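Below you'll find a set of structures to go through.
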Structure P
Amino acid sequence: MQGESDLARLLAGLSPRLDETVYVFATLAAGSPAPAGLAPVMRFAEAEGTTLVLPRAEAERAGIGFTFPCRRIVLEIHSSLEAVGFLAAILPRLAAAGIGVNPVSAFHHDHLFVPEARAADAMAILEALALGT
C-alpha cells in the first residue's frame, strides 16, 4: 500500500489525533534487556544504549528512569516514507510557538511527541495548518 507523497494533500489531510496516554523517553544501557512486561511504542538501538518510548505508568511501575513526559499526536494521513517536505512544513510552525517535538515516521503515519503541557497548543496549530491557515 503506497502512502501519499503530494505535499499539498498531506497537509490538507493531516487529521491530527491526540493520544490520551502520557509517554516518556527512557534509555537502557547497551546490551541490557528491558524489564519484563514493557510494551514500548518505540524502541531504537544506538551505540550508547537503547531508547524506549513508553507509557509513563509502565516506566514508573518498572522503576526505569525517564525524561520528557509527552503526548503523542498521530498524523492520521498515510504518508509515504519518500514524501518530501512534510515534516519540514509542520515542524517550523510548532517551533515558532516554542513547542519542542520529537517526530517519528513509521510505515503508515508520522507521530509527533510533544511536551505534555503543550499538547493542546500543538493540536490547535496542526488543525489550523490542515485548514490552510
Structure Q
Amino acid sequence: MRATTIEGAQGTNPLVIALAAWLVPGAGHLWSGQRFKGLVFLVALPAMFATGLALQGRLFPFELQQPLVALAAVADLGIGVPYFIARALNFGGGSVLAVTYEYGNTFVIVAGLLNLLVACDAWDLAAGRK
C-alpha cells in the first residue's frame, strides 16, 4: 500500500484538483495529464446534461421539506458550471406534460452524479492513489 501525502503528484493539493474537476467536467483529468479521459469527460458530461435539458428535464429546487427533491437538486448541482449557466439562462424548467420529462430528469441527474464520481477519480489521481 502506498502512503499518500497532502500534495499530489504534480505538487498541487488534491482538493484543488477535485474542485476544478467538479466545476469543469474533465478539468481534473486534464490537469493530471490524462488528456484523453479529460476530453471525453469535458464533452460527454455537459452533452448529457444538455440532452436532459433538451428533453424537458427539470433542474430541481432545494426544498428541504421534500427530501427526494432536495437530493435531486444536489445531483443536478454535481455537474458544476453547466448547472449555473443553465440556471442563469432559465433553462431546466421542465414540462411535466412532455413525454420525455422523466428521461430528461434522468439525464440531468445522472450527468451530475457521474461528474461527482469523475471529481473523486481526479482526487485519487492527484493524491497518487491511482
Which one of P, Q has helix-only ellipticity at 222 nm (-39500 (n - 2.57) for each DSSP H run of 4 or more, over all residues; to 500), as calculated from the coordinates, equal to -7500? P
Top of P, Q by mean count of other Cβ atoms within 10 Å over residues 77-84, largest first: Q
Once FRET efficiency 1/(1 + (r/R0)^6) of positions 13 and 117 (r between Cβ atoms, R0 = 30 Å, to 0.05) is calculated for every structure in P, Q, which label goes with the largest value? Q
Matching task: 39 is the computed value of relative contact order in percent (Cα under 8 Å, 6 or more apart). Pick the structure from P, Q. Q
From which structure (P, Q) was distance in nm of label points 7 Å out along Cα→Cβ at positions 61 and 85 calculated, if the value obtained is 4.5? P
A value of 31, 15, 11 was computed for semi-axes √(5λ) of the Cα gyration tensor in Å; which of P, Q is the source structure? Q
So if we calculate mean count of other Cβ atoms within 10 Å over residues 53-60 for every structure here (P, Q), which label has the highest result? Q
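The numbers here are math on the coordinates, done by the rules we state, and not lab data. Everything numeric here is computed off the predicted structure, so don't read it as measured data. Cβ atoms are built from the backbone, for glycine too; each structure is taken alone.
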